[in-house]
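Student: Following are the structures in question.
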Structure I
């Protein structure tokens, strides 16, 4: 019986996902081919399908892997004794990939996929619920500590999440500048959280 080296397995899976991210960002889910992903990753199709049974499963995995890191970021933010610091760390995590050149293409592919793939839509909705729940809990704590929020915590959480979503959509624009957009996000978030 052949044994599997977990580290080698994880490295190969990561290489496949990295190659797939480039292909999906450039061509979307429909235009991406598993043959091109295999060429980029330097593997055969049998290896690809050993890790991911379908192209859709591969696309889901790209985003599902991020959900685990989002869950951990939410957990750390909630564990922070200072809710404002926890909120800032969560927001920083949520926009950490904004400067990645693959983001515009992947965001466009994800938006299309959400509208036609119920399983992917459920995956993304669960992540959004978790983020909103965490933001609301942190903002509730900030309000209890005396922060002067302009709206109820749940509304502020929705605004912060919506602004972050719009930043990822803005990444598709030609004049997008991650640094200046992130500076503006910090100013808007400071105002929304009563710290301006």
Structure II
């Protein structure tokens, strides 16, 4: 296996562009179509089918990480787990089983818990892309990743807080618009820094 993990080869420039575009597109859509987006978010905690899809995506991502090193197609994300490497052979079987077991057994807020799991998986490459890079503006990326980690941990452990957050955010049109504009501005800032300061990093 390449001594450098795939995450370690991520460029700050490319990661910043991807994150910036995602933030801009998502918040622009939320600003332009508030009614359908709000309706979707309010129904999300009880959306069992979507929860199963998100859970499968998050655990499949984790399954790729815990594979033994090698050159097979499913080993491209194999990560060194240090003293826990001996557990990889067990995790390779337990993770697919847990996708089915948890997807069928968990009925309460599965979509929110699965979204939290996916958020934790997304945060790792964001942190790695900005790690020890020179521009101080790089902190926009790990700052977003840190907020994502905190939110994701709460969504996994206390998923009802997602419902409460949605209720608060959608309480007034002005509050919704303010949050969307803030997210849009953050995305624009990340994009601007990616193109102006992060080339070559």
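Read-outs throughout are calculated quantities, based only on the coordinates presented, and are distinct from any laboratory measurement. Note that the structure is a prediction, hence the values are computed from the model and not measured. Cβ atoms are built from the backbone, for glycine too; each structure is taken alone.
Student: For log10 I(q)/I(0) by the Debye sum over Cα atoms at q = 0.13, 0.19, 0.23 Å⁻¹, for residues 18-105 alone, the calculated result is -0.55, -0.86, -1.06, so let me know which of I, II that is.
Tutor: I
Student: From I, II, which structure was FRET efficiency 1/(1 + (r/R0)^6) of positions 42 and 66 (r between Cβ atoms, R0 = 30 Å, to 0.05) = 0.80 calculated on?
Tutor: Numbers: I: 0.80; II: 0.30.
It traces back to I.
Student: Determine which structure produced the value 3.6 for distance in nm of label points 7 Å out along Cα→Cβ at positions 74 and 186, calculated from the coordinates; the candidates are I, II. The partial results should precede the final answer.
Tutor: Details: I: 2.6; II: 3.6.
Answer by label: II.
Student: Tell me which of I, II gives 1.00 when you compute FRET efficiency 1/(1 + (r/R0)^6) of positions 34 and 178 (r between Cβ atoms, R0 = 25 Å, to 0.05).
Tutor: Here the read-out was taken from II.
Student: Which of I, II yields -25500 for helix-only ellipticity at 222 nm (-39500 (n - 2.57) for each DSSP H run of 4 or more, over all residues; to 500), as computed?
Tutor: The value was obtained from structure I.
Student: For relative contact order in percent (Cα under 8 Å, 6 or more apart), find whichever of I, II sits highest and give me its label.
Tutor: Values: I: 20; II: 38.
Once relative contact order in percent (Cα under 8 Å, 6 or more apart) is tallied for I, II, the winner is II.
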